[in-house]
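Laboratory data are not the source of any read-out in this text; all were calculated from the coordinates shown. Owing to the predicted nature of the structure, the values given are computational and were not obtained by experimental measurement. Cβ atoms are built from the backbone, for glycine too; each structure is taken alone.
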Structure P
Amino acid sequence: MKATLVRPARAADLPLLAAWLPQAPQLPGAADETLLVAEAAGDDGEAALLLGSLRLRRAVGMGPPRVWYHVGCTVHAASELNLFHRQRTLMLGHDHTGASELADIVWAQGDLPLAEQAATLHLLVQSALLLMARDRGHYADRLIAELPGPRDSAGDSPFWQGLGRHFYAGDRQSAAAAHGAGWRTHVAALLPRQPIYTSFLPESAQAAIAQTQPESLLLREVLEQAGLRYGHHVNIEDAGPVLEASTDDLPTVRRSRRWQLTHSLQQAPQDAPKAGATAYVALVDGPEGSWQAARVRGHVQGSALALSAEDLNALGVEAGAVAWAAVWGGDGS
């Protein structure tokens, strides 16, 4: 297989993505979101292989409201009785309204080595961050990403069984199928608005709060490497953690800039990133709003970023083209 690249999704990608996503995917109908896909280009006569996708939303909760639980703390103390109790609490709210979001992140797993899965996720996430940097004025000052919480072998959430089902006894899967991810907005109207002491919940529900299901631990690691962190919010369905960051504090956004690409005759040592600048992901614009991104290695030469012929070919450009890239090391520090 040739180099992996990320590009906007096309209609032909949707049947393949449907096997990964819980709801049938659709191409964005407006400019407020972008569906990215990662694919490994095929060799001669070989079809490209779809490796994953990610949906980048400019702002969430600005139409139907989005809800989350804030995980807080309440203290009950009586010094004269020598008593001190710290209680973890859940408070329903709309704290991330207006934030940008990395959503619907899926990837091929199967027999792929973890290193290849991580590389795909890294490329998808970094490409999304470069799009945010390129069009910074269109995105919010906060970025979030929800991770799925623990579920049992039947797909049931211990957290939902311990809390949500007492307020909505209907079938959760049917509601999700009928309303998509927005079903949480509808069911939130039934949930209590007062702080909930988690000590009143079953131990299995308490243990699930802010935990990530094992299948998504690799995604959490990639997102944390990109600069997102758990911020004491969880989703209302399975208590999966919401990772968040200040957009301008993300290293990729902070370091990214527009570079002119030139041809390099020097090969960067693969095991020595400090020997030359390493552009982890470079994104180039194409005609009529198209674009594509790939992972490359390069050297800063004045105001230009020098890439090998192989990397220029992976991006589908020639020397003299312009790209967005986040560069570490060398003269690009």
Structure Q
Amino acid sequence: MKLHKPLLQKFFGEYEKTVQLLLETKQAAIYIRNNKGKTYQTIIESLPGIKPSMIDVVPDRIQIGLQTDSSAEEIKTLFQSLQHLKPWRKGPYQIFGIDIDAEWRSDMKWNRLKDHIAPLARKRVLDIGCSNGYYMFKMASMKPDFVVGIEPYLSFYFQYQLLQTYLKFEQIFCLPFTIEEMPVMQEWFDTVFCMGILYHRRSPLDMLLQIRSNLKKGGELILETLIINGDSDLAMIPENRYAKMNNVYFIPTIKCLRTWLARTGFHNIRCIDITRTTTEEQHRTEWIDTESLEDFLDKHDPDKTVEGYPAPVRAILIANAQ
């Protein structure tokens, strides 16, 4: 996706040429050399040209259009396209009358944090690991200057493309990058969201340092991650897998997490929420066709994962860049 120069300048400032070059390189890899990417792109190009009569991102279930906006044939084609882009991890959505019951009730997390964050009006926002854009679409109602999301997983990136085909939010843009590929944009963003990502990093402090570099002084980090109970500066390192995930490296206590943040240039650190993950929030649905939380917990002791570790508990911390 090419952006006009004024929009590139708005989103990326002096980094526009670097981002554009990276984006073109990445798109060549996705659209030309990657068979899955080419398939997904064909799906996007074949979407029915329905114009939504209404859009509402404020309710828990984001609503795009009404069923009466389209013909039965268009709805059939759209439903098939949505199915081809499974798994739908983040939601829920209703798209021209089609309900997408995603694996995660993302609205529950959003409702836990939305009243605690600094106002996003006229702010520059970065969402790391934005998935299909659910939280970015929520942010759009708060009138930010712009929101940049990064999402390397192709199915999620193309889900975002599908949704944006109908939403057409000009202040939101998604890059198919990893956090490591994203250039550090020194003190460019007012707010950074990093939710459900930190425990996947082999070096969480390096990631926090990178986030700090992207934030303006006084800018706000919203950090959501797995934690373990305890009053010490400790982090658990799973021996192999955690809740069947093989890419979980460090699960800290709140105290340890506070220390990480302080050591990487943050202050005014406050924990606004601690919530155990339940099957109400994360569950298996027809829109994922894979296992979910109920399969990750010990069937005889739901306080433990199948590996014997403490069951998932997540915390949300907010901190400001020094």
Structure R
Amino acid sequence: MITINRQSVKRSTEEYILLALCVLGVLGIFPFSVVRYMRGQWLAGTIDAVLVVGVIVIGLFVWKTRRSRLASIILTLFYTCGMVITVYVSGVGLIYWAFPTMTAAYFLIRPNEAAIVNTIATVALLPVMLPQIDNIIFYTFLITIVLNNLFSYTFTSRVQMQHKELSKLATIDSLTGIYNRRHFDQRIRESVALRRRHQQVSSLISLDIDHFKNVNDTFGHAKGDEVLIFLAGLLSTQLRASDSVFRIGGEEFSILLEATNAADAMILAEDLRVQVEQCEELKKYSLTISLGVAECDQNDTAESWLKKADSALYRAKESGRNRACLAE
């Protein structure tokens, strides 16, 4: 029987990075605002105070809504504009703030976007720098800011590539190339949440290969693996883009059908059963499949929904296999 562990929904890495940069921004800017007010630098102090308030608002927005993408873009523009304005108001003595600000952009938004924002910011700083500093210092700053952006771009791009590869390895079954059990657990919880919040009906098909042990015993485990790979591909080609097939373990699969009621799911289940039974590639192994279909009800949890699909699958097996049964 398929089971699922209860897991609390955790905040994403992007949210934690964004919240951390908000906290660091407040802690780093607020003391300067206080000092400048005490020195009578009202305009510079007010700019710092606006930055602090803005960062706090963005941080609260992320904490409440968990919408990190939009907040990351706004925070990047906020930091960058604040840095440029501060340099214009307080002088080139604060130009060193460009380095942490531009580096932070690569951790907040996509590398290509950060490179564009930082290039615009660098160009915007040139008019205030040229009249106030000599050529050697100017070119030193320009070279170091370019190198800073180049290294930051390279680092974050490589991290993103590695993250994508790790995410793929974490969600894809290494043998069949379809989604694995870990991704299944996540997706089914999301479907239950959609059912409760937006009344979106979804259905689940639990699928098991009948007498698969005979294939391994008669033809060997290598052929058994080939059968699993072929069946995974066959199932995948019969689904819509919004549907997903998962290998749960061994010869057991699950199919998640978004926005699909039980009646339509039964039609698909029966069609899949017939296609496997009549498939020339699988006939030599005398393979058939049994399927259990269950629709997600308003009061279902992930566990109860899975249990219904499992019960229907076992009923199909007890009734002689090579059939699809609907959950009672």
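Taking Rg/Rh (Cα atoms, Kirkwood Rh) as the criterion, the top structure among P, Q, R is R, with the largest value. Of structures P, Q, R, which gives -9500 when helix-only ellipticity at 222 nm (-39500 (n - 2.57) for each DSSP H run of 4 or more, over all residues; to 500) is computed from the coordinates? It must be structure Q, since only it matches. Computing FRET efficiency 1/(1 + (r/R0)^6) of positions 53 and 245 (r between Cβ atoms, R0 = 41 Å, to 0.05) across structures P, Q, R gives 0.50 for structure Q.
I have -0.42, -0.60, -0.86 for log10 I(q)/I(0) by the Debye sum over Cα atoms at q = 0.14, 0.17, 0.21 Å⁻¹, for residues 69-140 alone, calculated from one of the structures P, Q, R. Which structure is it? Traced to structure R.
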